Every structure is written in C-alpha cells, then in structure tokens.
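Pasting the structures in now, so scroll down.
The numbers here are math on the coordinates, done by the rules we state, and not lab data. Everything numeric here is computed off the predicted structure, so don't read it as measured data. Cβ atoms are built from the backbone, for glycine too; each structure is taken alone.
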Structure I
Amino acid sequence: MDGTMSGEPSHGIVSGRGIGDAGGAVNETRIRVRYAETDQMGVVYHSNHFIWFEVGRVELLRQLGFSYKEMETNDDCFIAVVDARCRYKAPVHYDDEVLVRTFLKHVREKVIHFGYELRSAEGGRLLAEGETTHIVADARMKPRKLPEKYMKVFRGAVGK
C-alpha cells in the first residue's frame, strides 16, 4: 500500500537490483503494515508474508503485460502453488512500510519458480526472503504446458 486509504499497492518494475538472475525483471511493491496483520505483540503474523508474496507476484505479472485473470479466462492457464517457503530475518511491525521485491527464478514448460525479498522501505533492511513453486494447470487442475506467449515473456523476465 502506498500510505493512502485506497488499498492499492504502489509498484514499479526495475532491472537487476541484486536479486533474481542477471538481467531479470524485479517488481517492487510497497505495502504499509495494517494493524489487522499484527499479533498481540504488534509484530506481523508470519502467514501474512505469503499474502505479500502473492501481491508481489500479481503485480509482477501485470508489469510483464498480463494478469492472472487473463491467463485463467483467456487461456485456461492456472499457476497453482505447490511449494511455498519463507525465511524470516527480522520482525515487521504495525505501520512499517515494506518493499516486496518479486522476480522469476526459473521457468519451464510446466513449472514456474518465483523468488521474493521483503525489505524495510526505510533503509532496505532484509526482513524476509522466500520462494514459491507453481505448476501450470488447466481449470480441472490437470497439468499442461505454459502457452508460448507467456513462456516467451517469462523467459525474457529471467534474462534467458
């Protein structure tokens, strides 16, 4: 979130910020921690990191020129999470501004692997890092190949 009440994350895409493969695209989305995302100690509850990863992933796809919705509706192409990991490095507190950096690590015909960094927007301190692995499937969750138009964009985004 960008500090307004709009609920819309602010974002942009940059190349090569020290994460992702050389020459790959990195999406940066800012999120301000809401009170509801914290526990009794005022620290962000651990599962919210995965929600922020999803926000970053959705925004990365938008920056690449398409959306999850278009993939699903127009091409019967779903990317289902089959593995999700997060390594917590530092606590995040209510009203902190977090920079979610999202990038593509690897892409194959039926598997997509995203990487993430959560950093303090003030100072850039590493708060958490993670990754998700997705299989490409149709609406019935049957594995399928990633359509070539997406494969081409994804390969460009990982710098290959």
Structure II
Amino acid sequence: MKDLTKEEVEHLLKTVGDGVLALSGDDVPYCLPFGFVYVEGTVYLSLFPKGRKWEIYQKNNKVCFTIFAWNDDRTEWSSVVVDGKMVPVKELKEIEAVVKANMEKMGLDPETYLKKRMTMYKKTMDNPSALKILRIESSHMGGKKMKTLIGS
C-alpha cells in the first residue's frame, strides 16, 4: 500500500462522484453514501436537517468522509479519507461557490441555474427545515493506493 501524493488526493476529490459519510452517536457508527463537492481544499455536503444523520450530527459533529475509486482495468484502487468536524456554511459567497461547483459536477450550466438557486438559499437560510450546506473542517486528509491481489 502506498500513500497518495497531494495531487493524487485532490484529483480523486475532484473526479469521484460520491463518498461515504461516517458519523457516530452514542458509540454507534452510522455510515451512508453521500454526494459531495470539493472546493478550494474543502469537502462540502448538502443535507436536509432531519432523520437519523441529522440527529447524530446534532450530538457529535466529528465525521469521517471516504471516497474510493478503481483504475480502468481494476488492477489498483485508491481511496481518500477526510477526518474533521462538519460545520454549517453561513456565508453567501461560500454557499454560491459550493452551489456553482455542484452544478458543474452535475453537468448543469451555472449561467442558467445559479441565480435561481441562490435566490432560494437567501430566502431559506433561516428556515430550520431547509436544505443546509456543510463543510468538513479537516483535521486530517490523506489517501492510499494499492494493487489488487486478485489474479496475481
């Protein structure tokens, strides 16, 4: 197993579609698949403030986020792990950068949708049940890669 370079870590975070968010409440781990965006060295997630994940997050904002990818011929895998605290984003400029990155990741044209989405965020920022954008303030970020043992 080899450590990924900073460039390899960033490449994965910019190209992998989804990851797994791990939370822990009452000493019970809870992991779920999650879409994300990586903007200026930070992982961002969007979620509605309800359900088990939100209840756990309210008690403990320490999280682990993991992404994983195979190479084209499935002879090597790479993963990135981000440990840290998940905190709400409240600045509109930061929210706009995340929303724009999310649109680009999904293949949508920000010119068409960004203004409409930002209007929605401005109207609902103080609504406790509206969609929230959170960032992971990383205490550790690193990655590994390893050749597969199958067929060797």
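Tell me which of I, II gives 32 when you compute relative contact order in percent (Cα under 8 Å, 6 or more apart). Provide the component values of the computation, followed by the final result.
Values: I: 25; II: 32.
Corresponding structure: II.
Work out which structure the value 15.8 belongs to, where mean count of other Cβ atoms within 10 Å over residues 58-65 was derived from one of I, II.
So the calculation was done on II.
Starting from the value -6500: which structure in I, II was helix-only ellipticity at 222 nm (-39500 (n - 2.57) for each DSSP H run of 4 or more, over all residues; to 500) calculated from?
Working: I: -6500; II: -10000.
It must be structure I, since only it matches.
Which structure, out of I, II, was distance in nm of label points 7 Å out along Cα→Cβ at positions 90 and 122 derived from, given a value of 2.0? Please list the in-between numbers first.
Numbers: I: 1.2; II: 2.0.
Comparing all candidates, it corresponds to II.
Taking 29, 20, 12 as the value of semi-axes √(5λ) of the Cα gyration tensor in Å derived from one of the structures shown (I, II), identify that structure.
The structure behind it is II.
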